[in-house]
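Novice: Several structures are given next for inspection.
Since every read-out is calculated from the coordinates, none of them should be taken as a lab result. From a predicted model like this one, the values you see are computed outputs, not experimental measurements. Cβ atoms are built from the backbone, for glycine too; each structure is taken alone.
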Structure I
Amino acid sequence: MTQGLNVYEEENNVMVEASVPGIPEDKLEITYEDGVLHIYGRVDVKDEEKKRNRVVHRMQRVSSFDYTTYLPRPIDNTKIEATVNNGVLTIKAPIAEEAKPKRIPVKTGTKTT
């Protein structure tokens, strides 16, 4: 199980895993701008039990988190994917073509006089 925030590269993708226990996907807000990934989530749960017009039990739980991180390489922000599974948010961001390593061919030099 992921705890906190993990950022790593896998094949041609930057992967981000964030622990978001108890936060449904509709309460998550994810943005990416100028190399910065921001993940925010918050949920309020209220429970109140009344008997004969008196409150006998009241419970309120607030869960929230706010992660901000720089991604290690430029990414193609048109292809970012985010999924939630068992309290873990996984973001898959393809590395931009211009940021991938390029092989440079070596040519034989000839002298001109």
Structure II
Amino acid sequence: MSINRIRISKDKAELVQSLVDFNGGIGPFQTYADVITFAATLGAKYNKRLPLNIISKEPAPISLEIFVSRGYDTVIKLLAITETNDPNILSVYDAEAENKRVQIFEEYAKLLSI
């Protein structure tokens, strides 16, 4: 099973970069994962999911392991089960379930800057 990556929509890339505090930036977040998780929870609050069209090359897709290491896997799972009402979406043995969780998370995160 391949490691999933959280992709960022190209039309949101510049905003995501500006919200991170590094390379001289003064953004309120430490990492891209922090920005994306904030955006996804904001999208869920307003019940807005938008499909990703063109994927950003910079910032590059972020390994799901980064989100897990920061404890954000719980957020990803909560958004998925809330969206689908299907407990099978939480399966750690089903690659398709993981792909669906990631897709839901990415689509909620696209709300950023609408």
Structure III
Amino acid sequence: MAQLLGASPERYRALVLLGTFTTLRWGELAGLRRDCLDLEAGVVRVVGALVELDGGVLIDDTPKSRAGRRVVTIPPEIIPALREHVDRFAESDKDGWVFVGPRRPLRRSA
């Protein structure tokens, strides 16, 4: 894990941590909005996902099933890294994306 984090660009380290230590899928991580990330309570409310279709079209969608909507606990050990990430790299709007690339938004193909 330490090797993976060390090899990851700074802007993606919190993504690696959250993906590793929670049950969030790629689309849920890519589509995570600031208003669904509660670092005080230590939870993520999963209410959406960013889906990349063939041809590169991105759709901001809801989970496929009702069970996909859930609250996921964040391990307290990674909350400081998430706070720093939100301050430095997340979109500033209340409902902005938490994880974005330099050209916005995240794509599986990148």
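Novice: Computing distance in nm of label points 7 Å out along Cα→Cβ at positions 6 and 78 gives 1.3 for which of I, II, III? Don't skip to the answer; put the middle values down first.
Specialist: Working: I: 3.1; II: 1.3; III: 2.0.
So the calculation was done on II.
Novice: While we're looking at this one, here's another question. From which structure (I, II, III) was helix-only ellipticity at 222 nm (-39500 (n - 2.57) for each DSSP H run of 4 or more, over all residues; to 500) calculated, if the value obtained is 0? Could the numbers behind the result be given before it?
Specialist: Details: I: 0; II: -14000; III: -8000.
This value belongs to structure I.
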